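So, here's a batch of structures to check.
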Structure I
Amino acid sequence: MPALAKTAYSATITWLGLVADRAAALPSQPVEALELGLDGPLGESHGGMTRPSCSRVLGLYPRNTPIRNTRQLSIVSAEELAAIAAEMGLEALDPALLGASMVVSGLPDFSHLPPSSRLLADSGACLTVDMENRPCTLPARPIETAHPGHGKGFKPAAQGRRGVTAWVEAEGRVVLGDRLTLFVPDQPVWAGQVPR
């Protein structure tokens, strides 16, 4: 019996980007297509099978412990990005300033997709959602440079709508305009859910 249920929902890829050197700068460069390998997008600085642990997993590991890289891509929703920009008092917010890998349109409440959901491209490439990408202060500097006086507003405006992190489960190519079909884990919500 399949463990993932196909939904009636699909998303359209509206923007793609790569961060060539995250040590040099956070912003991504727009591209027309991504070649997705098991290490992540070809040429992506956040790629690799492993990564050093960060503040998000300090409850599990000391900082810089080598762990499996489930953060190969940062995916944001066009609808949520527009809501962030509006709350910040901006007409629009360039996803490159956030270091985004992909912007998709058409999935409601995108940042809260269940972990382990799959986004399947027509090419056969498949992305596995790790979890919600909590907003941090890193985008504040490039946003401030592009929109003076607005950098500090990003973190509160992005709360609950910063998108998700994901990793490549099946290799393939994705291009602007591609459709991604959403599959979700076919299981009930855990009864012991920890309240926020």
Structure II
Amino acid sequence: MSIWARNMSKFNQYLDSLHRVMSDAEVTDVEQQSLPPSDAIEQIIVWLHEVRDARKKNIFIGNGGSAAIASHMAIDYSKNGRLPSLAFNDGAALTCLGNDLGYENVFAEQIELHAREGDLVFTISSSGASPNILAAVDRARKVGCRVVTLSGFRENNPLRNMGDLNWYVKSPEYGFVEIAHLVICHTILDIEMGWKPRH
């Protein structure tokens, strides 16, 4: 078998594994009851419209690769979806707040400063155990925000129990979890914008 054929075989196996991971993703509500992903997407779209109509905002937070997803989604939801959105990952803010208050508070402090009752907070964490993400959810709850969580790795990760809706990707691999989180966020936006399958 040629190198090209072997690489294509691995590529196809990777895509098959990613498809299984996406298909196995689970969604639960605030009472830890399971929901079909389609129902969760429909609910989030209702919340997005409520946020926009009330002149509130969506907030995306994450670390590392999840921070990149947060930035990507904040601009796509704002520009393409006309759904006002922010990502709390400005370098000066993170280094200032991390230096002064500890890195575990960099998102919670920004929630305290900028979030308002009725905002919608998307928390993205592959492990579901990042202290700064968990602290931000606690602060968002106190402010009166709804929370959507996206997590992976361990089934009993703490973030999975903290949101109004919780997406859990059953994989121990960063690549699969991050891709799945990006796909979930894009799917919500694309369907909100009227996407339909091409025949």
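Of the structures labelled I, II, one was used to calculate relative contact order in percent (Cα under 8 Å, 6 or more apart), giving 31. Name it. Among I, II, the structure yielding 31 for relative contact order in percent (Cα under 8 Å, 6 or more apart) is I. Among candidates I, II, the computation of helix-only ellipticity at 222 nm (-39500 (n - 2.57) for each DSSP H run of 4 or more, over all residues; to 500) that gave -17500 used structure II. Suppose volume of the Cα convex hull per residue in Å³, for residues 101-148 alone works out to 59; of I, II, which structure was it derived from? This figure was derived from II. When distance in nm of label points 7 Å out along Cα→Cβ at positions 13 and 133 is calculated for each of I, II, the greatest value falls to II.
When semi-axes √(5λ) of the Cα gyration tensor in Å is computed for each of I, II, the one that comes out at 28, 20, 17 is II.
Could you figure out which one of I, II the value 1.9 for distance in nm of label points 7 Å out along Cα→Cβ at positions 85 and 157 was computed from? Comparing all candidates, it corresponds to II. Kindly point out which one of I, II the value 18.5 was derived from, the read-out being mean count of other Cβ atoms within 10 Å over residues 141-148. Comparing all candidates, it corresponds to II.
No value in this document is a laboratory result; all are computed from the given coordinates. This is a predicted model, so every value here is computed, not measured. Cβ atoms are built from the backbone, for glycine too; each structure is taken alone.
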